[in-house]
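No lab work stands behind these numbers, since they all come straight from the coordinates. Quick caveat: nothing in here was measured; it's all calculated off a predicted structure.
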Structure I
Amino acid sequence: MLLSRGNHVYLDVKSGVEPQIGQEITLFETLRKPDSVDGARMPPGDIVRIKGTVKITEFDPKKKIATGEIVEAVDAIERGTKMGDIERRYRVVAPTTSTKTVWARVLTSVHPHVYMGQNQLVFLDHGSEDGLAVGNRLLVIRRGDSWRQSLAYASSTARDTLHIDSPKHSDVKTTTLRRDDKDFPEEIIAELRILKVSPYSSAALVAESQKEIVVGDRAVAREGY
């Protein structure tokens, strides 16, 4: 049932595709599309999991069936696994200066983590058509109080504190919430570096972070930085 390195396999080739003998093609599994994020664009494409590599040994152009050998397996491979020309290697990228100011939003990471941090890969909803390029640095910007914002999904008692250091009945104190988040200045919580750009999306490394990044966070590539 499960295939791995060294196994010989038959490949169903799409019409119009002509694989070459000796060509190595990536095996992958489609996982999901990024979740819909408020204020973000939904770029085309899917999040995929790399399964391995197959090397073409024979190809019948009439039947559109190729024969291949699995030369790499990084995960269990099953029948029905897709194959395609997917760029898998992210090279060391030096910082480059942004030619324009571009705002983007964090869509997701490779795995559907709630929090993302330093040295993780994240995907953005803007790309080369918006002016982003490989090496551009984006600053993740957040305004206001994260705890205050979490109250929107918490119970009514989330602001309450019990004062128990008293011989009397415990008093309940409700945390005062003055001001609005828009009254506070913007703070930089992380820096991203673009590793790969597509027309309408980008893959970026979290080069540095002081706080956890979440889906929907805003990031900006400032002109001249």
Structure II
Amino acid sequence: MIEMIIKIAGVVLTLCVLSRMIWVHNNPLFRFAQYLFVGVSLGYACVVFYHQVLWPAVSRVSSNLNNTGIVGFYLVPFLLGLLLLPRIAGQQQWSWLANIPLALLFGVGTALALGGVLVGTLLPQVLDTIRGTDGSLAQVLGSVFLAIGVMLTLSYFFFTVPSDSGAGRFLAVNARAGYWLLMVAFGFFFAGALRTYLAALIERLHYLIDWNV
């Protein structure tokens, strides 16, 4: 019985989402599925947060009240969270307090993102661009093409050379080639994303065709 209800709910919600393809805009069925998905996701996130974050922290603090290190470790984020409440209450004279945890959050997040980009993306790309070869013609041509492609793409973002100078005209030609390299790369990215979306659509259509109660 439960399995039958789950299958029927899956079919109904899938049809509600696909209804946007028929009306070409938001409609009550699509909005119902959208709000249900957001509501269930938020409810699940709240339950997970309570059982895996909030309650274990409260239990650990209550069982180690004599340990100032543990209490302080959990008290600081708790106080920072309390500073966000004036934004909810709408008290303008106290809303500036929320800037303190938000600034800390965005600062740490930006630093982590920048470190991840430098270590995980930029540095490997630089090392891959200047990598050595084993002497084979295919690898040599590939390395040369890679280095030229990187330089052409970077030239598209170089805007400090006057366009009426010889270097500026040369850079403009390289920038044009870099522009087309970017378009080709974006085309591959969009094709990969479209392939993912089509795979999800085919899976849902297959589910609608082959489902049985």
Structure III
Amino acid sequence: MTDQRGVALLEAQEKADQLFRAIDAHGIIRPGTRETQINQDIYDLAEKMFGISTYWHKRIVRAGRNTLAPYDENPPDLIVGDDDIIFLDFGPVFEAWEADFGRTFVTGSDPVKLKLRDDIAQAFAEGKEYFRTHPDIKADELYHYAGKLAKNYGWEFGGPIAGHLIGQFPHERIPNDKVSLYVHPNNPMRMRDPDANGQERHWILEIHFVDRARQIGGFYEELLTV
């Protein structure tokens, strides 16, 4: 049986990928530009490309030392430098289906920043493969595996979670609970257990690696389950 929910989520993610490719093609991320201006430019581009103005979580643009900050923080607005690292985390809603997409960009040629950008993409692929080959995996197990990947690549894992549920807007949530439906170190939930309606749950995997000494971080996220 075809998982129609998974198909719809994948279609939403493919549109988010198109948006991020257009961000790069339009040169929106450039030195001398404030994070807030980049955020607004992306919002305008998304509205022009897809007619969307709804996001299920706050839109994140972080540059330089702000790339160390996890989602819940609200660091001061920075200006992108000439040889900088920047990550985006956007949750656009396409026709009632949520996407959650994160990518990292480098404005210069610093080999450490470029390595970080490339490492998180490879680590995401390894995390997805680990999930695929462990049918009984629990959320806390995947979180700890993400931390192990960070060490394998020579970084530190920077986030208090390594992912979460996603679905039709608004997706399944438990009010004031930031553990039960998250890839959290204290969540023993089997990730492939169905939801209350007997439907397959879909998850996002977040890879956030940091180097606190250099004050840089990188972020990569997309669908884990399809």
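Summary of computed values
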read-out: Mean projected area of the Cα convex hull in nm² from the coordinates reads 25.0; which among I, II, III; value: II
read-out: With helix-only ellipticity at 222 nm (-39500 (n - 2.57) for each DSSP H run of 4 or more, over all residues; to 500) derived as -26000, matching label from I, II, III; value: II
